[in-house]
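These are the structures in question, set out in turn.
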Structure P
Amino acid sequence: MAALPAEQRRSIASRAATVRWTGQLPEVLRSLFWDYPFEELRLQQHQNEVLLKVLSYGNSEQVAWLRRRLGDSIIRQWIIARKGRGLTPAQVAPWISTATARRWLKSDPIARLWVER
């Protein structure tokens, strides 16, 4: 960034601020939402879908964006509220113990089928 002219840095920062305040999702997430009208998605209104897609299918860059944007405590609360439904123990590992995730899977046969597919 330091090598860019000041005008270009201002432009990039302005676009980033606009995206943050409007709740638009960044382009890095587009590939996860092939089945949604991406331009219409907003983090505030579609938080469940964003969390599920990013945690289920996201790469390290996409998960890092989610962690920066929402924070680990909100992600953890969301996982706990769902008891990890739709996610594997490996996918929830940064926020929930593997033993807890396995216990949730064991108690939910439908979730177990999904993970063991």
Structure Q
Amino acid sequence: MTQKYKLGQEGENFATEYMKENDYRILERNKREKWGELDIVAMAPDKTLVFVEVKTMEAGGENFLRPEDQMSGAKIRKFKRAASLYAGIHQELVNDKKGWRLDLIALEKNND
């Protein structure tokens, strides 16, 4: 297991706990299909289906890039596509009035 993988898992675990503490119901984690990958699929307290991409980096690393800087146009398109396909397959989870949304949780881990 690489250090980058461990950091990513730690970030996803933190994000999941944060969401649970804020009354989100976690439906799936690390959903991988041939059409894409989703870090977290959850139901928001207002019954909106939420797809969450988690980006975690060491603070001050990689030329002072921030985690959200990792979301290139291509990654955003893949994220939207995967979420759209998942929502299409699981239409029973999509509230007619609320729909679904994409969220990004960007985390920076301090070395201390």
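A value of -11000 was computed for helix-only ellipticity at 222 nm (-39500 (n - 2.57) for each DSSP H run of 4 or more, over all residues; to 500); which of P, Q is the source structure? For helix-only ellipticity at 222 nm (-39500 (n - 2.57) for each DSSP H run of 4 or more, over all residues; to 500), the value -11000 is produced by structure Q. For the structures shown (P, Q), distance in nm of label points 7 Å out along Cα→Cβ at positions 29 and 53 is largest in Q.
In this comparison of P, Q, the computed figure 33, 15, 12 for semi-axes √(5λ) of the Cα gyration tensor in Å is attributed to P. If FRET efficiency 1/(1 + (r/R0)^6) of positions 69 and 93 (r between Cβ atoms, R0 = 25 Å, to 0.05) is computed to be 0.80, which of P, Q is the source? The read-out was computed on structure P.
Here relative contact order in percent (Cα under 8 Å, 6 or more apart) was derived from just one of the structures P, Q, and that gives 29; the source is Q.
Rule-based calculations on the coordinates, nothing more; no lab input. This structure is a prediction, so every number in the text was calculated from the model and none was measured. Cβ atoms are built from the backbone, for glycine too; each structure is taken alone.
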